[in-house]
Every structure is written in structure tokens, then in C-alpha cells.
1. Out of I, II, III, which has the highest value for FRET efficiency 1/(1 + (r/R0)^6) of positions 156 and 172 (r between Cβ atoms, R0 = 30 Å, to 0.05)?
2. Comparing distance in nm of label points 7 Å out along Cα→Cβ at positions 220 and 244 across I, II, III, which is largest?
3. One of I, II, III was used to compute Rg and Dmax of the Cα atoms in Å, and the answer was 17.7, 55. Which one was it?
4. One of I, II, III was used to compute percent of Cα pairs over 15 Å apart, for residues 124-187 alone, and the result was 61. Which label is that?
5. Using the calculated result -4000 for helix-only ellipticity at 222 nm (-39500 (n - 2.57) for each DSSP H run of 4 or more, over all residues; to 500), pick out the matching structure from I, II, III.
Structure I
Amino acid sequence: MTADHESTAAGGEPELSDSLRTFGAVLKALREAAGLTQEDFAPRVRYSPAYIAKIEQGKRFPPENLPERAAEALGAVAGKVLGAAARSLRRRAGLASWFQQWAGIEEEAITLYAYECRGVPGLLQTEGYIRAVFDRRLPPLAEDAFEQQVAARLARQDLLPGRPNTSFSFLIEQAVLERRLGGTQVTSTLIDNLLTQGGRRNVEVLVMPLRQPDHSGIDGQMYLAETPSHTWFGYVEGHDSSTLLTDPKVVSAMLQRYGKMRSQALSHEASAGLLKQMLGAL
């Protein structure tokens, strides 16, 4: 998403989430199955008992090396289990609580549609563009929070190469690119990335031209996802808030609007041609 706000709760504590609780519960179950107390386990993984307790309670994101260290204390199978749980968790690490539910749907989607009129969709953003977005956040971010949010958004982009069987469609207003957020070099790298990602067999990048009298997107940005069970969900967001839309009637209307806009936008080939033209003009 454009907003895709990654954040932590006040005082530096990550917001409590189901995914953190689940990881903590898995760690606790593996530790107890090995017959170890937190006091026994902590020195074996070279962390304090208090820190392990917070991880098990879902109040701390696990360190990257915890699965490896846990394998030494609990065995190779336990290490693999924790490693898999940590990889899934990191895809959502730092995501705002109001974005977590959509992030889960997005990760499992077999079809994902995105229309943006405010900025480039988060899954297509380059590091330079991400930094330009967060540079302009108000109130300003502290340096450590800034870097954490940049890393979190970049981590989510593993979704595109990681889901080759998911059909992605991104519809972006030309005006968003003409704005040149972050400057010429940032925009150049960004457009080059749009061309690269749009070259994937399962990814469609369409541009809505600046002048289009027949435009069905006046209600603003929207996202749509189809789950493996072929249920569709809609999603809209803005100003540190979001709405997950589940009413079939509402989602059907969104699908109709998105389908209409795909016909109003430039074709896949024409969009690529315009992007190359814009890139050459920078």
C-alpha cells in the first residue's frame, strides 16, 4: 500500500499482534517440550530470562539468530520450526496494527488488484522512494524508527518474487509519477523498477493517463484480494487508519469499478511505452 505504515507502539514496544503471540507460544511449547525453564533456556541461547519471557509473551520481535541458537539448545527440528515461524513473522514485523489483517490476506492471495492515486503501491516502491515517503512523514520519525520502517517495507516486497502463481495487477495514476517525489534520480530508479516488475509473467502494471474524461476511480484508492478459497476482500486506507471490506455487495462494486478502470487505463504495452518515454525524459 502507499501508506503501508510500519510502526511500533509508544516507548519502543512493538504493537502486540497475533503473529507475535503465535511465535512466542511456539517457542514456549518447544522449550517446555525439552524440559527447560526460561532460566535454563536463556543462557543456552545467550539471552536473559527476562528477554526470553517477553518474546514468549509476544512483546518482543525475536532476534534473527534466535532460531539458530535455539537449534543448539532444542535440536535441529525445533530450530527449523522457529526459523519458518520467524520468516513469516518478519514479513509483517513493524506493520501497523490496523494493517496486519490485510497483510495476512495479501500474503495468501491468489489474485491481488491495486489502484493508487496518491503514491506508488508499497509492493512496487524502491528504497529511494520509500525513504522519500518516510522523510515527509509528520510528525517526523526518530532515526531508529525511520530505518526500521524502511526495512519493514522493503521486506514486504519479497511477496512479488515469492508468489509466482499469484496474479498481480497494479493501476497507477500518471500524475503520481509526474510528481517526481524524491527527485529525478529516485523517480528514474522507480520507473525502471516498474518496468522490471511489469515484465514478470504474473504482474501487470497499468498507467491511468493524465487526461481521461471517462474515469471510474473518483472514489479513490482501493485494493482487492482473492483468497485460495475464492473469497474476495476489499481494502481502503488513509491517515493512519484502514477499513477491510467483506460485504459481497460492496466488494462486487469495487471489482466492477476496478474492471472498468483497467479498460480506461493504457494497455500493458502502452503503459510500458509511456514509462520508457517518461524515463527517457528525466
Structure II
Amino acid sequence: MTPSPILDLAGLTLEVNHLARGVRFYSQVLGLELIRHDEAVGVAEFTVNPHQTLTLWQPITRQNNDDRLASLRPRGASHLHYAWQIDPSDLEPSKGLLDAHGLEWQEINLGTEDRPDWTLYFFDPFGHGLELRGVNREDTRQPHFPPQPMARPAHALPVMGLREVALAFGDYSAMKKRLPGAYGFAFAKEQEDRDFAQFTLGPQSEPDGNGTPRRWLYAWDPQVGLADMLGGDHALVRFYADVNAVADLVAAAGLLSVQDEKGLAVRDPEGHVFEFVAG
């Protein structure tokens, strides 16, 4: 099997209706380091760890949040579900931190009774669904950039990095062919009882769950998932990849794209914009 050119998850962009409120939430609750805050263009950017970023975009009428990508008509994701990697020992203390910030949360076992895989779900102020997922850093299934503990303020959740992003696709059948064919994403599995596909963000397809440090792209038709989480619409997601290999696939598929020294950006037929940068 030809290895996937996709290496890892690099970052994502969320749509918010109040930039300063978003900056406060992600600085205080997640303890992320703010590296850019520009109210004039409606952009705030945080470092998650040395290899991942989280960006907030506040739409401004008749103005681009990013002129470089203007031809692709990108938007930040709305009601995006995404997950954070966290040490399993930090899940229980995180409940108290969420309580202290006045945030409601749900705890769900994604494993089995004899091999549990507990996770916490909660929402940010803009309807994005966040998840804290325990990760075993000793697991052999390592991503391109393995998760490492990060120094966070005592009042912040001790997250290590981004784990997954979940996107909605109106044409689910076409998506299952396009994501591997037009970009090279490695199909991992599909759930038996719902239109829900998992793609490994790495060179080979691997099983998900039970503490794997691997990172993931989830894709489903418009539906409500666990803890009332929704797949994101018109998302902007960045991946580490063999950029030239992805560019060849994108060109063969005839998708709208821009490529420069920063990498490759592509507009998917569903309205998502994917960026691919060298790892």
C-alpha cells in the first residue's frame, strides 16, 4: 500500500463572533500562548505546542481574514468538534478546573468496561465542542510530532496538543472517495451503525482509541454525535504533509488551490479549506 503523504495535524481555525472573548477563553481556560491579536482584521493566533497552533477568526464584512487565501473563500469553522490530548491522570483534576471556570461537562467511556477510555466533553462560548482525551505517551503508535507535557498556568487545563478534528460532509459517499483520492488521507475505519469515517493523520492506517497518541480526521454526514457534538462546517484545517505529493493528487482531482513558499491550500467541494505544510 502506498504510504499516505499526510504526516500530522498542524492546526485549525475557529470562527467566533467576539474576538476578545475568544482570546480570554483560550488564554484562561486552555492556557494557550497568544502570539497574535489583531482586532482590525479579526484574527487571534495561539501556540498550542511547538508544532501546533489554534487560530480564531471573527468575520468582518467585505474583508478577508487572510488575503493569502482569499481566492479560496475560507472561513473559520462553525460549531466544530475537536479534541485535545491530555495525560490520563489529569482527567479527574480537569473536572474541578472546568467547574471553577463555570463550564458544564460530560464524561463518557469510549472504551469498554474492562478497558475503559474516559473522555470529557464541554463547549466554548461559541458552540465549538471540545473534548479532553487521555493519551498514553508510551504507546508505540506515535504521531509525527509526539505529544509532550506543556507548562500551563495552574488555573488552565493541562492539555498537551490537538488530537482530532471532526468535519461534516453533506455528500458522505463522495467524501469517502475524495479524501483518500484527492489528498491522500489514510482511511482507517467506518462505524457500522452510522455514516462516520476515521482517517489516520499519518503514513499508514491504524486503529483508533485506547490511548493512542496518533492524531485523526473524523468525517461524518450532518448529524449530532456524542455529547451533542457536531461536525464543523466550512472548516479551515492545517496538516503537516509531503506537500508536493499532495499537490500532485489535488491537481489530478482538479480542485481549486494556491501554492507558495508557505505550502499548499485547497478548497474542498464541501467548502472546507485544507492547508498542507512541510513537516
Structure III
Amino acid sequence: MAKNRNAILWGTCPRNLSGSDFAEKDASYGPLTIRRSYQPAAAGMPASWRQSTGGVDVGKRASCWSAKPSITAMAGGNLDGQTLRFLRSIPKSHIAFVSIWHEGDGKIRHGAFRLATYTAALKRFFGLVRQVQSEGWTNLHTIQILTTWSGTSPRAGSTYADTWPGSGLVDVLGVDGYSHLGSGTTLWGPAVEFARSKDIPWAVPEIGYGRTGTRSVTWLKDQVAYLTTTPGGGAHTRCAFACWFDTVGPISTPTPGNVSGWIAAAKDASQTYYSDDNDFVL
């Protein structure tokens, strides 16, 4: 089967972490080929992929998944065995982008943890993923998930360069972006340039309208145009995937939510750029 480096997977981060509302979203603005999910901090590192919030995706769509295990325990190597068991439980045929502590740049700015702790934990986790990849998990990918905020308003100690865990560890740079921070090159450009500097593709685990700023459907259409025509580094020819953030967030509005114009634009993107996730390759 020929693999497609020109594919962009369109997906969503629905309200229910169990994925029970994914079918409703898929019917509304699909076909959707990836789901964004994450473990609550209290859950730590799951015992297996099947028991994680990403487990329901197997055989149906690709996954972009992240967890919040103890960051100090991960950094110190105390979760190595548990993490390896978890990673090896992911079916080899399943496309999964995995990470820990998504939007770590924002959490560093807000004082949730220190930069050194974050980079040490990320390096440890990605190193374990690399070990499992070498054992035959070719559809398993590491993704560092940051915010466009660090590109549009960089601050020393939490920039893309500051939070980089080291060469050879990150397969994809993921950035979450919202309308109140900009559009097109202004919003995504710094992350794209950083991905190019590291020769890796880029992706968008969360995209949507902010609680403030533009609510015009033109913004949504402009982002689709940018994502589908703008490559990062590596061999992939456009943004690797994008997931609408269709849930309530502290700074965001459910997108496309129940707004008919937004739904129509999201559905058009899914249909126009549809690619079977089984054909996807970075």
C-alpha cells in the first residue's frame, strides 16, 4: 500500500475524554481521521493503551494523545518500567502521536514546574518512545505540544528553543492555536520556522476560536488554507494533522461547536482533504 506524505489528518478534541461523542462530531463535520485526547493528571501513566483515553481509537482512526504523569518521577527515571509497558501495549498497526505535559511552555510561564524539570521529563519519555520504536513500533510518533503563544509573544525561559528536549527525540512539533492570537503566518509562522530549523513536520493538536477576538468564518477558512499549503521540515508536505478544539476551554470557544457556518467550513476541509489514516506517513 502506497503511503501518503501529502496527507493532512483532520480530527477533533471532543468534550468527552472517553470519545463517546466522537461519532456525533464525525457525522457533523467529518470524515474525521484523528482524535485528540489526554489523561487527567490524577490518572498518571495508564497501565495499558486499552485502558487509556486513546484506547477507543484503535481500528477506527489515528490518535494524538498526551498524559500528565508525575513530572519529577518521569524526569528521575522512576516511571521507566511502567512507561515502557504502556508504550508496548499500543498496537503496532495503530498511528499514535504521544506526549506528556502538553503546552509545557505555558505551564512553565505560570509556575506549574521549572523548565529544567520539564525538559528532563520530556527527554526521558521521548527516549523511552525511541526505544519502543526501535523494537518495531513504526506507527508510533513523538510529538512535543506547545502553544502558538510562545511564538507570538516569546518570553525567555519558555521559548520553543528553551523547551526543546534535544536532537533526535521529537518526530513532530505540535502547536495549539486560537483566533485571538492571530491568523495564518502571524499565528503559526514562528512554530513552522522552528520545525523547519529542526527538520521535522508540524501539526496542530488544538485549533479554534478564542473567547475574545474574531468569530468570523473567514478566519477558520484562512487557517485551513494555511495548514494545507504550509510544510514544516522533514519530508511531509503540509501540516501533518489538525484537531478542532470542540469543547469548553479556559480561553476558547467550542469549534466548530453548533455554529452552522463553522460546521460547514470544517466539514468542507474534512471532505476536501480527506486521506485514509492507514495511508498516512510522516
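1. Largest value of FRET efficiency 1/(1 + (r/R0)^6) of positions 156 and 172 (r between Cβ atoms, R0 = 30 Å, to 0.05): I.
2. II
3. Going label by label, the one that fits is II.
4. Matching structure: I.
5. Matching structure: II.
Each value in this text was obtained by applying a stated rule to the coordinates, not by laboratory testing. Just so it is clear, the model here is predicted, and its values are computed rather than measured. Cβ atoms are built from the backbone, for glycine too; each structure is taken alone.
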